[in-house]
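Please find the structures below.
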Structure 1
Amino acid sequence: MIKLKEIEAPKPEEGLIPVMLSDETMQNRKARLLENMQKDGFDAVVVYADLEHGSNFEYLCGFLPRFEEALLILHANGKAFMVLGNENLNKAGKARIEAVPIHMPHFSLPNQPMQTEKSVAQILASCELEKAEKIGLIGWKNFTSQVEDNHLLFDLPYFLVEALKTLCQKAQFTNAAYLLIGENGVRTTNNANEFAHYEYGAALAGNCILKTMDRLEVGKTEMEMAETLAADGQRHSVVTIMATGARFEKANLYPGNKQIQCGDKISITTGFKGGLQSRAGYAVECAEQLPEKEQEYLTAVAIPYFQAVKVWLETIKIGINGNDLDEAVGAVLPKEDYGWTLNPRNLCDDEEWMSATIHPQSEETLQSGMLFQIDIIPSVNGYGGVSCESGILLADEQLRKAIAKEYPAVWERIVKRRAYMQEVLGIRIQEDVLPTSMATAYLRPYLLKKEMALASV
């Protein structure tokens with residue numbers, strides 16, 4: 001049974017320190033991609049990046065091409081070329097992958113110097129692609145359309161695809177994003193070093209959300225509240241949300257000067273590498289402060305939602321397939337009654353949404369090393385939303401031992417999180433489920449009643 005009860009709130013975690021990806025990890029990433037390429041007969045892959053859609057590139061190179069665009073061209077023999085604009089050309093020597101730097105001023109900002117006598121195709125000719133027979137193009141999407149040939153959908157700029165086809169007229173081109181983010185893709189699992197790297201951002205997001213909920217008061221503005229949704233100068237993985245009352249008025253996405261009023265709907269979101277935290281509820285202390293037609297919010301929306309979160313967390317484990325987990329959530333939170341249409345969450349790492357293994361008809365088996373976000377989004381007519389989006393890692397005994405040995409501070413935090421979820425929230429997670437924040441599954445539907453939260457009793 002789910003009840004709103006007085007419980008000890010989780011405290012923000014101290015001593016969070018970023019963990020760098022090791023040289024061994026970076027070499028392993030390249031080696032695994034080469035292995036996948038060779039299995040499917042690719043002579044080369046072309047990985048595109050811009051600042052918004054650069055995680056596949058960053059995964060291999062270690063950086064995002066700020067201001068500009070970039071390409072990584074990786075041959076099956078391991079030789080790599082990095083095509084960069086004016087401002088990122090100097091990053092080639094600092095990248096985590098050894099690659100021949102190629103200057104393409106076309107990748108630079110508008111009206112930056114373009115003193116070149118070569119066309120795009122001629123510049124790309126320096127990357128030794130002419131003899132390639134099968135070339136994979138990797139943007140950021142692994143398309144899953146049921147009515148199109150997904151291998152022929154390319155999410156790279158037209159000028160690049162056109163130049164590549166001009167240069168390599170006999171080559172077969174295919175969307176190869178699946179090598180990285182599809183079933184058994186290289187990016188879908190993490191080692192201990194990668195998890196420690198991403199755990200920092202996930203835990204940081206948890207700290208931010210806990211601090212922000214604790215500061216929430218009538219009269220404060222969205223901008224005042226948003227101050228604690230940033231931390232340590234880290235780059236956000238999503239647009240920050242701190243909204244009171246109606247959202248997206250006049251298409252505005254960002255915190256403004258609107259003051260919190262008693263009875264307002266509240267939506268809060270922040271995220272960094274490794275994980276996102278989101279909360280939605282009302283700025284009230286009790287049901288009587290809700291608008292008259294919304295006073296059944298707790299039983300109509302919040303409690304059924306939390307039951308679904310509990311089921312998600314108690315069902316997920318290594319070896320289950322995505323469809324079974326989707327069905328388990330649907331059994332307690334029917335889509336036709338609660339209006340959720342998106343997949344009940346995704347894999348993540350450098351980006352907030354990498355890909356999804358949990359969806360109807362999914363036969364993908366959940367594996368050790370997968371880093372997940374919980375994100376079930378109900379929409380019940382007449383009521384505000386509810387959310388306690390947060391993250392977990394699936395880790396088998398070997399991975400758990402590696403984390404504990406190599407990153408004892410991270411492991412100590414995991415032990416405390418698991419104990420809190422089981423002993424305080426009443427959520428009985430499997431031993432291979434590792435929460436990535438103290439905030440995981442912590443939900444206050446009445447955000448002004450700060451000592452009360454939902455728990456299983």
Structure 2
Amino acid sequence: MSEETKGFAYFKEVAIGAGVGVAVLALIIGGFSISGGGLPTSTGANNTAQPSNTSSASPSPSSSSTRTCSVAALAADPRLANLSAVVLNPATDEILFDRNAGTPAATASVLKTLTAAAALATLGPNYRVDTRVYSDPSAPGTVYLVGGGDVTLSRTAPGTQSVYRDAPKLSTLAVDVNKKMAGIPITRIILDSTLFTGPSWESSWERSEQTEGYMSEVTALQVDGDRKTPGNETSTRSTKPVMNAGTYFKKALGASASAAIVSEGKLPTSATEIAKVSSQPISKWITHMLQVSDNTQAEALARLVSLDQGFDGSFSSLNVAIKQALTATGLDASGIVIRDGSGLSNFNAVSPTYLAKFMKLVLNGTGDFKVIRDGLPVAAESGSLASRFKGDNLDAAGKILAKTGWIKKGYTLAGIINAKDGTALTFAIYALGDVKTEAKDAIDNLATGFYRCGNQLSNE
């Protein structure tokens with residue numbers, strides 16, 4: 001089975017085919033028009049809400065001039081503020097809908113899909129992140145806890161779960177270290193978090209992301225994503241994640257380290273590894289990251305991509321490193337700007353068109369991008385879309401797979417639509433500017449309009 005075939009098989013109805021879908025659509029939904037507010041308004045006796053198609057013929061799917069299903073009123077919803085949007089038919093590479101779609105702009109958390117792609121392209125889905133402990137014969141009683149970028153490392157007790165299911169445990173490290181130390185008291189615990197370089201906080205981020213519990217400092221050594229409460233996705237983070245990790249490790253070591261002094265430092269070349277734990281494969285990270293929009297995982301993945309590409313694991317390296325990794329997709333990344341891995345920065349800039357073309361690769365499962373496809377939230381069913389696409393948009397439930405995004409100046413959504421007529425579409429919607437939470441409803445209305453129109457979507 002080809003990659004394209006495998007991608008389309010993900011959707012139950014895609015096998016119907018675009019041509020058949022258009023014919024069926026023309027027969028079923030003639031005589032209706034899209035109104036503003038998300039509901040198609042009937043112009044006939046039948047009150048079933050459907051997209052409009054004023055032509056009774058079955059036009060060629062490749063002929064844009066015959067597409068008559070309009071979402072113009074939905075696109076004009078003032079809650080969308082400054083709208084940029086695009087819909088692509090990936091089978092034909094036709095742009096069905098375009099509103100300022102070629103202009104790079106802030107993506108919010110939709111950027112995490114590109115971070116995931118870069119990680120899959122460079123590290124591979126089975127890559128695991130190690131946390132190691134060393135001792136040094138020249139410094140008896142001293143152990144070194146060295147971070148490898150695993151933000152999922154957990155202080156939770158054996159048999160309990162953090163937000164990161166099946167994450168490695170500090171307790172496992174502690175048991176192994178105590179065995180290796182063979183009764184020698186641990187007097188010093190030195191914490192090495194030097195794998196990532198540069199600032200641990202992006203200058204364009206708002207500190208409220210930290211205090212409100214959405215983002216940690218970006219460090220190579222931390223525990224539970226530096227959450228105050230390991231089992232809560234949203235939990236206050238601190239300004240000292242490395243030292244927190246050391247404190248938790250000392251506690252896990254128990255009596256052998258009761259008098260140990262904890263400090264930050266760098267591993268000496270003379271040290272020898274005495275214990276190690278490994279993360280879950282990053283494919284598991286990516287699924288969790290996309291479902292709940294975990295910023296900390298995204299930033300760790302971005303830094304690991306930077307290091308893998310030969311850069312220094314800093315924020316300043318990401319624009320080159322991630323775009324270099326994305327060249328494996330075959331898409332031209334030269335016009336985009338990558339400021340971070342999570343999408344929190346207002347200075348990230350990617351066009352809706354780029355994202356729609358990228359989502360074609362996700363749809364087809366190109367390379368290892370099936371991981372992204374399978375990890376995307378599903379409308380009205382899972383992740384950050386579980387509570388959306390309800391009410392008037394319920395007919396699109398289960399039919400839209402997409403990554404959500406939100407920053408103070410915008411809401412975004414990008415992904416894949418299994419349209420009502422059986423056509424697979426990819427899309428991106430940005431509502432930027434003076435927006436409020438109601439913008440999400442307007443985005444859902446527009447995306448549902450795309451779903452209802454399918455390949456008959458007009459660009460008016």
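One of 1, 2 was used to compute distance in nm of label points 7 Å out along Cα→Cβ at positions 76 and 404, and the answer was 2.9. Which one was it? Only structure 2 yields this read-out. Assign the value 24.8, 89, calculated as Rg and Dmax of the Cα atoms in Å, to the correct structure from 1, 2. Structure 2 accounts for this read-out.
Source structure of the calculated read-out (relative contact order in percent (Cα under 8 Å, 6 or more apart), 25) within 1, 2: 2.
Suppose you compute distance in nm of label points 7 Å out along Cα→Cβ at positions 196 and 284 for every structure in 1, 2: which one lands on 2.0? Answer by label: 2.
A value of 0.35 for FRET efficiency 1/(1 + (r/R0)^6) of positions 124 and 228 (r between Cβ atoms, R0 = 41 Å, to 0.05), calculated from one of 1, 2, originates in structure 1.
Each reported figure results from applying straightforward, stated rules to the coordinates on display, with no laboratory input. Computed from a prediction, not measured in an experiment: that's the story for all the values here. Cβ atoms are built from the backbone, for glycine too; each structure is taken alone.
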